Structure 1
């Protein structure tokens, strides 16, 4: 679905009657709307469904995090994130060269360029998609000798 089609569908929601919203709810959610759902609630939920289909939904990690918040439990995604203090230097040998990355408040500096994530640095170094934490040896490899 193109951006223009999404915009048009959202504009149409603003003027849709309750009956039209119920029909759209059934189409998007394949169920009846909640019995006492207000017109505004249906508009917002349908707008989300339209945008999700047009632009993609939340990443799986974000979905897990929201679910853990709703349940009141700590997610494994949050607890496994590694916090690196600004000023830390990370070293990684790759393809016969040693690469040094400086952690700053604004990101990760490699060869004078600031990157927003370690994964972006790893990609710049290797040309392949890597987990930045794994590439720089900050995560324990599952299934290895240390497990």
Structure 2
């Protein structure tokens, strides 16, 4: 019986539709791993607001909150996420928001979380890349430079 269930579970898991956020997370994980970063995805339902990823860049860690904006300009940061990003950024801890918006990827610093939630994509990002042909090495460089 168990021999039947394992292949069935593997098949069902691979055919389940993933959310845009999950696809973006996998893409960021694979892209940053390809340039030597160590990635830990954080799934946390207990401590609200903790960022989605812990990224090992060179000799430090940074946190990255991932957001997908498929239409409009609003970046849906929840109050707990804004509090986490703002608190850690003000303490000098490197934290970021990486936003996928149709044809581009935008990077914001955590200290801009309040403005990003209020102004959305009208807020100028610290870096922008085309969605296709993303330069993962440049993102790694931005994350590590901000960690100094």
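At a glance:
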| quantity | calculated |
| --- | --- |
| If helix-only ellipticity at 222 nm (-39500 (n - 2.57) for each DSSP H run of 4 or more, over all residues; to 500) is computed and equals -14500, the structure in 1, 2 | 1 |
| Structure (1, 2) behind the derived value 0.60 of FRET efficiency 1/(1 + (r/R0)^6) of positions 87 and 103 (r between Cβ atoms, R0 = 35 Å, to 0.05) | 2 |
| Entry that produces 3.7 once distance in nm of label points 7 Å out along Cα→Cβ at positions 63 and 111 is calculated, selected from 1, 2 | 1 |
| Answer label among 1, 2 for the case where relative contact order in percent (Cα under 8 Å, 6 or more apart), calculated from the coordinates, equals 20 | 2 |
| Which of 1, 2 yields 22.7, 67 [Rg and Dmax of the Cα atoms in Å, calculated] | 1 |
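Each value in this text was obtained by applying a stated rule to the coordinates, not by laboratory testing. Not measured: the values here are computed from a predicted model. Cβ atoms are built from the backbone, for glycine too; each structure is taken alone.
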